[in-house]
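Take a look at the structures listed below.
Values quoted throughout were computed directly from the atomic coordinates according to the rules given, and no laboratory measurement underlies them. Note that the structure is a prediction, hence the values are computed from the model and not measured. Cβ atoms are built from the backbone, for glycine too; each structure is taken alone.
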Structure I
Amino acid sequence: MIKILCVGKVKDKNLKNLIDDYASRISRYHRLEIIEVKDESIGTDEKTVLSIEADRLFEKIKEDEYVILVDLHGKPIDSLSLADKLDKLFIRNPKITFVIGGSLGMDDRLRRRADEALKLSDLTFLHQMTRLILLEQIYRCFKILNHETYHK
């Protein structure tokens, strides 16, 4: 199973439709679950916001899950390498959880819990767009692994 944990809801209807489309495409290959946790008010100091959001994410992470942070400080990866990584991970660990933090990033406790951190790009994206980009890349991985054509 692939689980994607995200801080905050997607408010833009068009973006939500794209996210739902890729989630549906992925579900043809593998079980997918997207879980949103409430984002904390920005009026609170940054460290407190990160801590509260981390607590909410930790409530959704199980002990036996392989946790991958999608993080600006993570290791860069290309699509072919990500496909290979997922293929190998599924053999050892049937539960893979991707974590996308809120607009302020991630609490250090999440970095310590994570099995690894991946960086999707050197560019900075809205965390809601990161969800779409991650889903598209996961879908691309399944197309690669199944030797199916997909737009290059």
Structure II
Amino acid sequence: MTTDRPEVLFVCVHNAGRSQMAAALLAHHGGDRVVVRSAGTAPAESINPAVLEVMAELGIDLLASGAHPKRLEDAAVEASDVVITMGCGDECPFYPGVRYLDWALEDPAGQGVDAVRPIRDQIDELVRGLLDELLADGPDSTADPTVGD
């Protein structure tokens, strides 16, 4: 990692659904242990209302936290340790030294809350796994795992 805190960028086309949920969930679970960004290759005007609703079910208010669709900038990719793409294909810039993951997730665009909820839950599971991995590679990963046993 390039800093004490891993930097993660979530990218999808509109930055109105999957990447917003992933960024909010990683920030929620990771707190100040990780730097989180999201962006889109063709950002929408606003976040998907069903996404806002399913995140509110978890006590995460995307609008109150200042979340909004943002255009993908090369600087954000370059500053990241991990870039996670979600359906943006070849439109995402590639930088050597940056780790890329592609999460194949259904697009919540145009779907209702009942269809978006399982997408959110799948993202939450992936985010928790990523966070465990990132923190295991961090400065505290040298702690003795047998302490407290």
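Data table
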read-out	value
Entry that produces 12.0 once mean count of other Cβ atoms within 10 Å over residues 39-46 is calculated, selected from I, II	I
Ranking I, II by relative contact order in percent (Cα under 8 Å, 6 or more apart), the structure that comes out highest	I
Given -14000 for helix-only ellipticity at 222 nm (-39500 (n - 2.57) for each DSSP H run of 4 or more, over all residues; to 500), calculated: source structure among I, II	I
Structure from which 4.6 was derived, distance in nm of label points 7 Å out along Cα→Cβ at positions 47 and 87, options I, II	I
